[in-house]
Every structure is written in C-alpha cells, then in structure tokens.
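K.L.:
Dropping the structures in below, format is structure tokens.
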Structure 1
Amino acid sequence: MGFGAEAHSRPQRSRRPFAINIVLLCVLCAAATASLLVGASHISVTSAMRGLTGSDEIAGIIVREIRLPRMLLAVGVGAMLGLAGASIQGLTRNPLAEPAVLGTPQAAALAAVAVLYTGAASANSLTIVIAAMAGAGCAMALILVLIRKRQNILTLLLAGLGLASLAGAAMSFIISVSPNPYAVMEIVFWLMGSFEDRSMVHVAIAFPFMLAGAALLWTCRSAYTALTLGEDAAQSLGVDVARVAMLTGTGISLGIGAAVAVSGAIGFVGLVAPHLVRPWCGGDPGRTLLPSMLCGACLTATADVLVRLIPSTNEVRVGVLTALIGAPWFIWLVVTRKGLFGGQAP
C-alpha cells in the first residue's frame, strides 16, 4: 500500500519542476517582449518587429541598438545570478548563501571602481567591463589557490568572505579619498546596478564567460543533490567534494564576474530566485538549478521594465529596485517559513 502511494506521488513530483519551468518561460517571454516595447518612446509590437527585421529604420535604431542589448543583458545577468544562487546554496546546504559569499562580485566591483577613480574610463566604457572581469579573475585565482591547500567547502566560504570584506573596505576607502565629486557620483551610480546605455559589444564580451560559468555549474547538479546527505555521505557515493567546490567557485567567478562587469552590482536576485522555485522542486538542489535560472531572468527583466515606468528625473537603478523588493520579501520569508533552516524544502 505504501509502495503504491510512493509510486503514485513520484510522477506528480517529477511534473512539478516541468510545470514551473513552462510558467517561468512564459513570464520571461512576456518580460522580454515588454522590454523591447517600453521606454521613453513607446512603440507597438508591429513597429518592434519591423525594427528587428530592418524594415523600419527609426524603430530599428530604438529596438536593435538600444533596447535589444539591454533586454539580452537583463535576461543573461538575471539567469546567471539565479543559477549561481541555487548552486552556492546547494553546495553549502545553506538557504542564506548567495554568490557574494565567494567575494567575486566585490572583487569585480573593486576593479571597476578603481578604474572610475583614476578617471581612465566612464561608467559605460568597455574599459570598465575589462577591468571588472580582470578583478573577478584575480579573485577566482586566489580562491582556487587557497582551496588547493585545504580542500573543503568551509575553506571556500571563509576565503570568499574574507575577500569580500577586503574588497568592500577597499571600495569604501576609494570613495572616501576621491577628490573628484564627479568620479564619486559615477562610482555610486555604477554600484547601484543598471542595464542602461549598454550595446551589443557588452553582450558579446559578457555572454561567453557567463555561458562558460553556467556550463560548469550545470555539471555539478547531481553532486548538489548528493550533498544534501552531508559531505561524508556524498563522498561515499563517489562525489569528489573538493572538485565540486572548485568547479562551483570557478563557475560562479566566471559568470558573476562577467555579469557584474556589464551591469554593476544587482543584489538579492541570487538569494531570492532559488527560494521562489524551491517549493516546486521537492527540495532537490539539482532540480532547482534550471527554475532558478529562469526565475532570476524573469526578476531582472521585469525590474528593468519597471524602472522605465517609474516617473523620475533620472532612471531608477535596477539594483535599487531589486533590493527594495527583495529585502522585505526575504525578511518575511525568514519569519514565516518554519522549515527554512530545518534542512527541508520550505
């Protein structure tokens, strides 16, 4: 009798991630379409299609050169944040973990802030992208060196937190001693996170690194499932925990470093997206990766549309909006969900 009930419930559980993926994909398509239509100059779906195909020159400039790169980056960065959040939570078995615990976003932001401080480039320059990715690469190399000496997840987290604190302090120091008010303003605005004034060149630079990082994280999905039993049990099942930690650290560093390089700091997406989809995934970290990636893309794409609709002299930054929405929601989540720290799916 019990076996029959278990066999009956298993197909239902397997259909739930598929259903949520379809729903999230539909929401993402709607948000991406709205991103092409909404802005200072509202255009119709027909005009947008003509602009994409090149039959309408004016609409083509608006859609292909301004809104399409912005939409692609919003989707790509959000997907990377969601995937990285689900991966680090699966690796550490900690529902409060997010990509920032590895220090990569802070290191990337520090490199970009240093370039802005010296006046070598403006906030939207490709020099910022290159500098931020170099900062992320240095952080990744440092973390991997430390992990090789003591190969466990705790070392990964402690090294990342130490690096994040150091980078945060260095950024605060640069802002404090900067003699140029204009540079300080650029630094602050860049740290808020935005997809405004981006081009297809930014897309071409960031996407290969984000795809490479996503591929590394995706190869670890079965290991994250095994790690729910604990490190010792996962190792007894043939999981090389040290290798999984290195792959996760490398994947997050590549993907998040590229994301921060083109968008600035956008918080809470990597933390919130996995929690939104986890109830439909049976608490399995491996099955949470794809829904988290789609959910993260939906969140950033929707936020990027909303910031254009908020009446203001200057466009509200996407990172500000995600923090204003994500922080209160996460506080409510912690207070109301009893199973959040109990090792079970909420």
Structure 2
Amino acid sequence: MSAARARREDLVVASDLHLVAGDPDLDDFCAFLAARAEDAGTVVLLGDVFAAWLAREKLVEPHHRAVLEACAALRARGTAVVLVEGNREFGAARWAGRAFDAVGDEYAAGPFDGRRWLLAHGDAVNADDRAYRRWRALARSVPLQAAIGLLPARAGKALVRRIERALRGSGARYRTRLPEKHLEAYARGLAARGFGGGVLGHFHVEQRRVDDAADGPPFELIVMPDWRSTRRSLRLAPGAPPRFEAWGPERPPHPAIVAVDERAGRASVTLDRGAGAGAGERVALGSGHGPDVRMARVAAVDPVDPRRLELDLDPGPRLQVGDRLHARPGRSDP
C-alpha cells in the first residue's frame, strides 16, 4: 500500500483564508485542495474561507465559485469536505450536499491519537465581546437571512463589500491580545464534554496548549495559523500525534503579533518570536485578513526581549493579533 493511500483516513484542517475578488492566493489554495484527494479522507475548512460570504447562488462571485468547484471536485474523488462556519460565512448550509458534505458551527472527529477532537472556528470564545455575540446571533437569524435572500444581486454584493470592511474594524479592543482566560475556559469545557483535544481558528497565531491535569489524561488545544500567511495546515491521523504541515515551497512563518497597543500612528507590539529587524528598518505588516500590507518603521527594539518592538506606522487598518511582521533587511529610512 502506498504512503498516500495509507493516509486516506487522515483529516486535514485549513483555516482563515479570507479570500477576496482577484485574490493572488486563490489558485494556490485550490491546488492545495486538489492535492488532498491523494492523502486525506476528510478536509475541514475551519471558517473564514472568504473575507465575507452571503452564501446565496445569486451572490456567488468568481473567487467563491473557484473554491466551491474545487471542494465539489475533491468530494467527487472520495474526500469528504466539511465547512465549519466562521464569522464571515452566512447561510452556507445551503451548499451542503454540493460543495460540502457537512456545514455547521462545530465538527467532532476522531479518535485521532487516541482522542476525540472538536473543531470550531473560535469567534465565540471571547465571552467578554458581548456586542459581537449579539451581532453574530442577529446575522445568523432566520429573519435577517430571509431579508438577504430578497435583495437584488447588485445590492447583495454591495452589502458583502460593506460587511468585509466592517468586520476588519469591529471589536478592535478585543483583538489586541489573545484571550488567555477564555481559551483556558474553552479547553476546560471541551474536556468536561469528553473531548481529548480541540482545534480553533480565528486567532491566526499557531499554538499548541497542553493541559496536564492531575485528574485525567492531558488535554490539547491547538490554535491554527491563517493559511494565507503561512500555507500551514494541521493533519490528524490515526495512531499519530497531530502535526502541522507546510504547502508548497518552504516559507518559514513570519512572526505573528500576540499583543498590540496602537495609538496615533505609533504601536507597541509583542511578537510570538523575534523578527530580526533593527531600529530604523522599514517593515511590512501583513494581515491574514487579505492581501494588503501596512508599512512601518521600527522605532525601537527592546534590548532584553527582541519580541517587543515600537513601530511608527504608515496609514492603514488597525493592527490586531495574528498580523505578521515581514522584515525587509537593508531597507531603512533616511
């Protein structure tokens, strides 16, 4: 039996594409999906596949269509495709049986590595963001979804673009650092439900958190990086520990912001690892939320902890957890 065929029981997870019209990453992602027909029994898209998607047929644009067709082709070759809805998918259940085998808020899988796993997008983890939770409930309500269905195609597509812009800026104060206490509470809740592991998207910062509780087996919570910035997916396989894999040419993930304080064109950021950038260098701040970047100059690097930087920012969208710093050695301001 070939190694690829032996991996047909594996489950592969990709998260947070945030694809937009004319996206330069679209073809690469569709190729990634096609390749999973050789080595995965199930592919789970862990939310935010598009920057925004009101999943009505009349509102499908070319970048939506390309992914939907890639998913349908993957299903036709025998690999199940599951969409776990994120905060940017609305009404996607109508595509179950066509592009997807299943659509929902969560997906239970396993056992893998001797454990049952629960996969969710993660946008509802932060219980402090009550305004977002209210908006989420409204956006998914039957009356509002029915109203969207009545919109002409042009008005509906204009609404999608407004939602894309609004989602980037919403709940900014809850996106300045990882919600540690809520992630811990979420993990405890899954363990109480009998799961041995959980996988979340949404936060864009790759993490593996193991809770070695004295009264039970270790529980592992895995936080996914965004696929756009890293080309990394997660593989769950029978009898093997979870592992991250890179797609395409080797591209070490750029450092991700784990905490940020932005005020009046200046930002204090903490990265998940050092960036190798020095004072005076120009850097690019890439967002997993789209192909655009924001430029900045490194004003200072903490001499004790090189993960901490002061940045002078060019105009652009507010920084948030999960944005990545791309150092450009040799380029500095006069």
Structure 3
Amino acid sequence: MKPNPLVAIVILTYNGRNYLEKFLPAVLASTYINKKVVIGDNASTDDTMEWMALNFPQIEVIVNGGNYGYAKGYNTILQQVKADYFVLLNSDVEVTQGWIEPIIGLMESDSLVAACQPKLLAYNDKTRFEYAGAAGGWMDALGYPFTRGRVFDYCETDSGQYNDTRKVFWASGAALFVRAALFLQFNGFDEYFFAHQEEVDLCWRFQKAGYSIMACPASVVYHVGGGTLPKGHRKVFLNFRNNLIMLAKNWRTSEKLWKMPLRILLDAVAAWRGLLSGDTDFFKAVLQAHVAFVGWVFNHQAKSPSATQRHVTLKGLYKGSVIMEHFIKKKKTFAEIVTETQ
C-alpha cells in the first residue's frame, strides 16, 4: 500500500458551466489530502472556460479539440494527467464529505481491484437510487445491464439494503474510480461508443483479464442524471448500438452464435412495441442502431480495444433473463431477481 496515493478527480464537461458552478466547490472541499482536480472540456461553446479562468484559476483545465463525447473525451484528457488513480466524475454529481477515502482504502488493500464506484443516489430525490449506477452494475445472460437498486426504469428507495461492499460486473461512469496505469494499459474506453456503456465494456475487459470491479456504498454521491445527454433519439440510438457492439466484442464465439440473433430479435420487438404505441422516433432510433452495428462489424470491429478472457468466473453476472423476471414475472427490485450468492 502506498500512503495517500495521488488521486486525480477529472470532470469532463461540455457547456456545463451551471453544473460546475453548483457542484465544483464540494469537490474541491473533499477531505482526501493528496488530490488534484482537473477539468476536461469538450470544446464548450458557452462561457465555461472564461468562467473557470475567472473563478478557479488554480484548477488545471485541458481543452479537447472538439466534442469528443464521453469515451474519446476522457481518453484524450487522461493521457495528459499523471496520478495513481483517476476519478471520472460527471459534472452533475454532488459529492459528500469523505467520499474518496473508503474507495481508495479498498483499492489499496487489493491490487486486483481495477475499478470501483460509490453508491449513487438521485440528486432530486436523495432517498432513491439513481439510474446510472445505483449500488453497482450487473449484467444478465443476454447482455442487459442493470444495477443493485435499479432494474430498467424502476429505481428503488435506499433503505440500506445494498450497503455491503461487493464485487459487481461494472462500475458506473458517473463516478468511476480506476487505477490510472490499468486504464492506460487497456487503452481506455472504446472511442467508437462516443457515450453510453463504454464503462461497462471497459469493466468487462478488466474482468476478463482477471481483475475485479467493486461497489463501495460507504462512499455516497448524488447524481442529477441525464445532465449531459438528455433522453431522446440520440440516447436511444447510442444505447442500442453500443450494447450490441459490446456484446459482439466480449461474448465468446459460442455464445454469439445464438445470443446475438436473439438479442437483435428482442430489440426488434421493443422497437415495434414502441411504434405500435405511437413512438415512431424510438422505432427509428433502434432501426438506425442496428444498421450502425452492421457498419461497425464490417468497418470498425478490428480497431476496437478488446481483451482475451482468462479462465476466470465473471462476477455480477446473472445467468437468467432480467427481461423475463421484470416484464413477464413482474419482479421490480434487484433482490427479487438475484440471489447474490450467485
């Protein structure tokens, strides 16, 4: 263990002055001693940079050459940051006192922990888990991500039911602690993703190489959610496209042969359900996602960062179908679906 390893809290922003104004002071007031705060800017067109220079001239600011999204945006910034740990923190996150220490202590105690997340609660209702990460991410057998505390759109009330520190499948990109050397060694995020599920893909690659992903609820943050990319056509498109790309990259060939056609069929069912309910935009977004996925297979697959799986058992993997349990059997909560001894 290294005494007080250097932690770089890196906040990527795009036209996010309002969030920085609201949440940056609490980040700066974090009690962890050996820290630095870096603002990465995706070529904002508002007055974010002028406001930072006027109000926080002591903070390092790195400006990207364009709006690179979450994946390439962070990859580009983090190559220029020296630290033992990176904390990738969304600009719309309110941190609490002592939020860093429990996670760094946990990661320092086990060199195989590659990434970790705090407990994410909703900023607008601090009694509820927040969609983007809740108390740690899981994955079902058909590649649908869900979390301890949030299954699809149902977010549970936090009553301490997930307050145990646990290995999970993926850690949320809204407040992602990651070993700096490993992030760079694994070539960071898949930049083709732009935004959405790139952290799930990275955590999957970490696990396949023998590392662990943790959730540490002793650390708590509050996330506004949807602050950088609001709901709509683009978000649906990215979620469906990136999910298929991630599965194509990480499933074994034997799994892909039968799971990929089934997943594409289930996506089509969701799209037609949307169309029949009058949501033509959702239908178009899913269709475009499938077309883009085919384009990726032929033109970009060879360029995507990947990892060969060792003989490891993936943690946080539910062997059943979360769609079946949630939508057919009407189980709402994570605990109703998953027995965590799995």
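K.L.:
Computing helix-only ellipticity at 222 nm (-39500 (n - 2.57) for each DSSP H run of 4 or more, over all residues; to 500) gives -7500 for which of 1, 2, 3? If you can, show how the numbers build up before the last one.
P.N.:
Values: 1: -25000; 2: -7500; 3: -11000.
Derived from 2, not from the others.
K.L.:
For which of the structures 1, 2, 3 does the calculation of log10 I(q)/I(0) by the Debye sum over Cα atoms at q = 0.12, 0.13, 0.18 Å⁻¹, for residues 119-318 alone return -0.71, -0.83, -1.41? Kindly include the intermediate steps, with their values, before the conclusion.
P.N.:
Details: 1: -0.71, -0.83, -1.41; 2: -0.79, -0.91, -1.37; 3: -0.62, -0.74, -1.39.
Of the structures listed, the value fits 1.
A short reminder: the numbers here are calculations on the coordinates, not readings from a lab. Because the structure is predicted, anything quoted here is derived from the model rather than measured.
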